[in-house]
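Novice: The following blocks contain the structures, represented as structure tokens.
What follows is calculated from the coordinates using simple rules that are stated; it is not laboratory data. Please read these numbers as outputs of a predicted model, since none were measured by experiment.
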Structure I
Amino acid sequence: MTELQGGPCRLARPDEIERVREIQRAAGRRFVETPYAGIVGDSADDPADLAAAQDKWHLWVSVDDRDRPVGAAHLMLLGEALHLRELDVHPDFAGARRGAAILDAIERFFAGRGISSLSLTTLVDVPWNAPYYERIGFGIVPEAELGPALRQRWIAEASGFPLEKRVAMLRPLKRGGQS
């Protein structure tokens, strides 16, 4: 387990899939306060997708003092990069750097293992989306500079959202950060 500012983080266990889905749903309810309230719906990933991600070391959690997940990151491989499909922190634990701690743990684990960067797509006009990711080291990738794989994810993940409100972002992984 990696202890970072924001709490301990580790790979998720198979018996935590439903807890990850609960965290995703709780975090998704925050969108009720945004222009996207009608789009979000049930924001939990499919259990089989999460189980497959867990099996590939692509499902990470931030845990409380009882080792119970309170935040989760769902990743996928996208070329030489990891792509953050979903990052959620239960609202009861928001604002404590839990999301940043998960991403830092992921970086420490995957840096030096042939992974060059961490990518994601997100909304520009939701404070806990693009503005948050910029504060923790991600940069917006101009549309003209999107590679084919990231462009495809950007379009796929914009489904239901206005494409002009979505951006792709990238954070290079530091080399030698293995833990």
Structure II
Amino acid sequence: MPASGRLAGALFDTAIGPCAVAWAETGVVRFLLPEATAEATRSRLLRGSGVRETEPPEPISEAIAGVRAHLSGTLDDLRWIRLDQSGSPEFHRAVYEVTRAIDPGHTLSYGQVADRIGMPGAAQAVGQALGRNPIPLIVPCHRVLAADHGLHGFSAPGGLTAKQHLLAIERTSGFGEPTLF
């Protein structure tokens, strides 16, 4: 949790279902992809986190609009959304910075992310950091794949199916395209 203390949060509808966002004065702290129901997403947002549900201020309303548009197919890198990652370890923040720079429709491997943060051979640690990413989609961990471009592990609700769906929305080569067989 950021040093500023208590968080505010909101649930909102998107093309893929009800998402949620939590923020501090300094920026977005958490983002939640849809659970099976809106109530399940709300419950996860509020569970043990000190989040109070409220109407979002203008910067968060703009972020919500950007997320909605992106998930509807009007692609946006969402890098303009202010984040507060002060609750994440330094290594994780380095991984998230590289990951956030991946454009929609593109991917990197866990090893490539490790190389870009100056830690070749740390692909597994990169995967662990991404598995703890509190701001999926805005920090697009779904754009990081195994070296074989396989979909291995995605800790957000919906698992690998959700990861594949997000890549298809972003028109990422090899995902969501019709195949001959």
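Novice: -1.14, -1.21 is what came out when log10 I(q)/I(0) by the Debye sum over Cα atoms at q = 0.23, 0.25 Å⁻¹, for residues 31-102 alone was calculated for one structure; which of I, II is it? Display every interim value, and only then the final one.
Specialist: Details: I: -1.14, -1.21; II: -1.33, -1.31.
The read-out comes from structure I.
Novice: Please state which of the structures I, II yields 22, 21, 15 when semi-axes √(5λ) of the Cα gyration tensor in Å is computed from it. Present the calculation step by step, with values, prior to reporting the outcome.
Specialist: On the way: I: 22, 21, 15; II: 25, 20, 14.
For semi-axes √(5λ) of the Cα gyration tensor in Å, the value 22, 21, 15 is produced by structure I.
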